[in-house]
Structure I
């Protein structure tokens, strides 16, 4: 009987795959967005920086930054779900992933943001939930908060064109 892989090996494989997926989007790095993985669930973190302030009188995080944070979270959630299956089945070896062999990212069809309150000058967190994901189309809802998950400062709904499996 074959022994199961050690947990550390599995975690390392998953973390390597996620790291390479996120590193493939330079804008995510420029904003400073990070992703923490717990199993197959992702939580995005937008660390506070002065460059994110849109209204220095409040001060508040710029609405475009908030929208970009939500859209990046939704896109990474969809891409991670696609990549997760490949990594878990070992069809993709994360150590051998290159920019040329990375899975293609979903493309935004539309993205609607509801600004519920100003984003304060502190770290923000977001999670996306895939409502529907088919072969060519996906619908995602995203929420972002700061100190209290029950007090969202923005939420969004997006529709995405999924990459063809052979792309």
Structure II
């Protein structure tokens, strides 16, 4: 997982990186833009702009993805996104290939505070629980860019290096 502010986004990615393309969408998105799905590079890199109210963590599921990396960026509002490694978690349901999601039983989770201008990147080894209350129930508007994991593997040769 990577967490930082948008001011530091260029510390993590080369121009050739598919994650760079995802961050480019975020940096160029107009807050007046509509909620919905936006293609960046077909079905391999796309963005979902969404608005919702935060909820109690107890009512939110812990999830991970196998095929896509999430770049989550808060445009307005504030939320806590729970994080913990996938290793050792107990699966709640079978992996959905169609939706690229695997849910887990509740576990002790580390809250990551997401405020406007903050981004977090969740890799397949990162379980996360988005949309949780930070201070109080509040409306959040955010962008989730989905980047096909195989593009990053191919581009870097090995996860763990600067992308």
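Quick note: the coordinates plus some simple rules give every number you see, no bench work behind them. As the structure is a computational prediction, the values presented were derived from the model and not from experiment. Cβ atoms are built from the backbone, for glycine too; each structure is taken alone.
Can you rank I, II by FRET efficiency 1/(1 + (r/R0)^6) of positions 6 and 30 (r between Cβ atoms, R0 = 25 Å, to 0.05) and just name the one with the largest value? Once FRET efficiency 1/(1 + (r/R0)^6) of positions 6 and 30 (r between Cβ atoms, R0 = 25 Å, to 0.05) is worked out for each structure, II has the highest. Source structure of the calculated read-out (helix-only ellipticity at 222 nm (-39500 (n - 2.57) for each DSSP H run of 4 or more, over all residues; to 500), -10000) within I, II: I.
Here distance in nm of label points 7 Å out along Cα→Cβ at positions 46 and 78 was derived from just one of the structures I, II, and that gives 3.3; the source is II. Structures I, II were compared on Kirkwood radius over Cα pairs in Å, and the highest value belongs to I. Taking relative contact order in percent (Cα under 8 Å, 6 or more apart) from the coordinates of each of I, II, which one would give 23? The structure behind it is I.
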